[in-house]
Structure I
Amino acid sequence: MNKNILIVTCWFPNKENPQQGSFILDHVKSLTVTGAQCQVLYFHIIKGNKKLKLKEYRYIKEGIAVKEIVISSIFWKFIYQWPLLIKSHILQYTQKIKNENFDIVHSHAIFPAGFFGFWIAKVLQKPFVLTEHWSRASSFLRKHPLGQQGKKIYNNANALIFVSPFLKNKISPYLNTNKPIFIIPNPINGDVFNFHKKPPKDIIRYTLIAGWKKRSPKRGDIILEAFHKIMEESPFDFQINFIGDGDAIDDYKKKAAEYNLPVCFCGFKNKKQVSEHLQKSHFFIHPTEFETFGIVIYEALKTGTPVLASNIEVFKEIISDYNGKLVNNTSEDWKNAILLTKDNFYDYKKIAKAFSSAYSPFEIGHQTNQVYNLITEHD
């Protein structure tokens with residue numbers, strides 16, 4: 001029997017930031033592929049000009065019913081960090097949806113969406129599932145004043161899902177539960193990310209994709225330094241594409257101009273456009289200090305694009321000699337790794353074939369539905 005699922009999130013694509021939470025939308029779409037009925041409850045906390053204002057919007061996003069609760073306030077950052085301030089408003093809103101016959105409440109990320117979903121599930125008296133994506137969740141549990149309540153939510157959820165073994169291992173020391181724990185990765189659409197024949201390597205094309213923020217773990221600055229060293233020591237014909245936007249881009253542009261590097265700062269691209277960039281690229285570069293899953297790496301590999309990625313634990317099960325290389329995060333190590341790409345041969349078609357069926361929406365949706373069935377089979 002198909003379930004009626006209420007998805008609770010504070011990350012979701014919006015007009016101001018169409019990249020934000022796109023993986024949440026992909027998860028919901030994977031559920032609908034398997035026949036589940038889903039409604040997204042998106043708590044969108046933003047800067048406002050009053051103490052507090054709540055407004056509800058309803059719309060369809062790529063076939064998914066969305067209720068967006070915009071919470072605007074001059075204290076918006078404080079509300080995001082201390083969601084107990086709006087708990088009464090969340091509970092009042094929950095009374096409005098008591099008759100919508102949801103079978104399960106499913107939150108994405110412990111803070112603050114996990115708090116909201118946990119409160120809502122208690123009022124609706126429905127099972128609560130939490131999927132954890134957040135790379136800083138363990139730091140939140142250790143350091144934030146609400147960390148203890150976060151642990152309580154983890155341990156009282158009817159089921160916990162982690163998007164990678166790495167993230168599960170980071171959170172495991174804080175778990176004291178006999179409830180089911182699962183690892184279900186992010187879905188990737190193989191109809192969008194697929195193999196096309198690569199262009200000639202007369203100009204070697206490198207692509208990077210991220211939200212380029214100054215406080216982000218993504219290290220585009222190291223890559224610019226590495227290419228600068230290459231230009232000074234061993235120049236060759238190349239093109240660098242930075243996809244994505246953020247407050248670090250202006251600094252990157254200045255550095256690229258100073259170094260006289262052939263860089264395209266391409267801005268935000270949708271999934272289809274990202275795939276087209278990858279299909280025309282000879283290498284995907286992913287420099288980061290940490291990662292919980294690395295969906296962009298799988299997207300690149302599905303297009304047959306070999307990956308140069310930072311040498312961190314979560315990538316060690318993905319990257320090997322036939323599909324790329326792991327690199328220590330210094331400009332010298334990145335320089336040396338990039339120089340090797342001039343002569344290294346990669347079988348692009350073989351790479352794409354190896355990852356063609358990985359994490360399909362149907363597969364991920366089916367796994368999630370199995371979780372739902374397990375926790376409701378005795379109801």
Structure II
Amino acid sequence: MNKIKLSIATVSILFLSNSASAIEMTDYKVIEGTYQEAYINGALTIESGNQDQTSYNAHVDASYKTIHTTAPYSWEIKAIANSDFAKGKNSGDESEDSYDTFVSGRVDKYINNDDTYFVYGSADLGYRKQLTADEADDPFSKVGAGAGYGRMYDATPLAVALRIVEDLKKYKIIKKPVSDEGMIALAKVIDLQDEYESKYGFNDYKKYWYSDMEKALKDAGAIDGDSVGTFGIVRINEIIDLEKISGRFHGWKVRAGASQIISNYNGEDGSPTVDAEFEYGHPIGYESQFTEKATVSKLLDDDKNIDFQFRNTATYTYELSDRIDWENNWILGFDKYDQGDDVVSNSLSTGFRYYLANRLTFDATLSLTKTDGTNGNSVETPDWDTKFFTGIRYRLK
């Protein structure tokens with residue numbers, strides 16, 4: 001019995017020691033780095049026969065996000081664009097089109113070049129044309145400034161490093177454990193892709209980039225020779241180019257300030273606003289990511305019917321395998337009006353993304369949307385609107 005107790009105690013100690021030394025995604029706090037992603041997606045339906053004329057319905061959307069961080073600065077640019085084209089089946093139905101584009105940018109200047117206080121500037125620009133309209137609305141533009149606290153860290157390079165080490169272990173190219181310090185060193189090299197591309201050019205940078213990854217593994221004592229070999233290089237290239245890893249972020253930011261709406265979609269003069277924003281990110285283990293972003297904007301113009309707007313976006317991504325992600329989103333909106341209904345909107349979606357070759361992904365998504373209250377441009381939906389759709393999407397970056 002004493003021997004059994006001793007064995008259990010020994011196993012427990014070894015388990016705890018291994019758990020204590022295992023690297024966490026939140027251990028990667030490298031400030032210098034750039035994260036980019038860009039997608040384009042399209043769908044087309046054409047019908048003919050047994051109807052007055054050929055009908056069609058087409059949709060194209062694109063999105064772009066880049067985040068660049070340094071000790072003194074952090075900036076972020078997001079852009080999304082949608083366009084729809086349609087023509088009915090009845091004689092006399094004319095073609096219709098709609099589009100909307102929204103671009104937002106944030107620049108944070110850290111006062112002490114650390115992860116505490118910063119001042120910021122922001123800008124938003126929107127342009128749209130609705131499907132039944134003859135011409136586009138007036139542009140929407142808004143600028144703001146204020147102060148904040150905190151920093152978000154991009155740990156995606158560490159997730160890529162973990163994937164590479166796991167894969168090379170599977171093929172017995174790496175036969176020794178990689179220390180936490182070695183894993184961080186490998187992630188730092190992976191993080192410098194833009195720097196290698198700028199220095200050596202697009203056609204040649206990978207040979208130097210991969211060579212320094214090998215050096216990081218060698219310095220960590222993970223490989224016996226000078227390189228991981230041809231097969232190892234091929235596997236690293238496939239992981240980086242084909243097995244795209246969703247972003248991993250940790251930390252939080254809070255900001256508050258004032259903005260001015262310069263122009264609005266309806267052509268009316270803009271209004272001053274007071275804004276607040278909270279952003280939080282936390283990787284759960286090696287496979288999951290949770291992010292949360294809440295914004296509130298209060299109009300200071302008493303002549304406007306709307307009092308304030310609140311938006312909350314929560315996302316959860318789980319990596320089921322090297323090529324399959326499970327993605328979940330919940331967007332909650334609340335518009336408070338001085339007169340008439342307040343408007344509450346909910347949008348929930350869950351789906352799977354399968355990474356094909358050549359940066360293509362196959363997406364299958366189920367979404368539910370509901371709007372309560374009629375005011376402004378809102379359209380109330382008494383029941384949940386359910387949609388299931390699939391499609392092929394191309395990742396540009």
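Rule-based calculations on the coordinates, nothing more; no lab input. Model, not experiment: these values are computed from the prediction. Cβ atoms are built from the backbone, for glycine too; each structure is taken alone.
Data for the structure
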{"read-out": "Mean projected area of the Cα convex hull in nm², for residues 46-237 alone from the coordinates reads 17.9; which among I, II", "value": "II"}
{"read-out": "Structure with the greatest value (metric distance in nm of label points 7 Å out along Cα→Cβ at positions 246 and 302, set I, II)", "value": "II"}
{"read-out": "Origin of the derived value 23, 21, 8 (semi-axes √(5λ) of the Cα gyration tensor in Å, for residues 190-253 alone; candidates I, II)", "value": "I"}
{"read-out": "With volume of the Cα convex hull per residue in Å³, for residues 78-165 alone derived as 90, matching label from I, II", "value": "I"}
{"read-out": "Among I, II, structure where helix-only ellipticity at 222 nm (-39500 (n - 2.57) for each DSSP H run of 4 or more, over all residues; to 500) as derived comes to -6500", "value": "II"}
{"read-out": "Source structure (of I, II) for Rg/Rh (Cα atoms, Kirkwood Rh), computed value 0.99", "value": "I"}
{"read-out": "Parent structure of the calculated result 15, given that relative contact order in percent (Cα under 8 Å, 6 or more apart) is the read-out and I, II the choices", "value": "I"}
{"read-out": "Structure responsible for 1.00, with FRET efficiency 1/(1 + (r/R0)^6) of positions 94 and 118 (r between Cβ atoms, R0 = 35 Å, to 0.05) calculated and labels I, II on offer", "value": "I"}
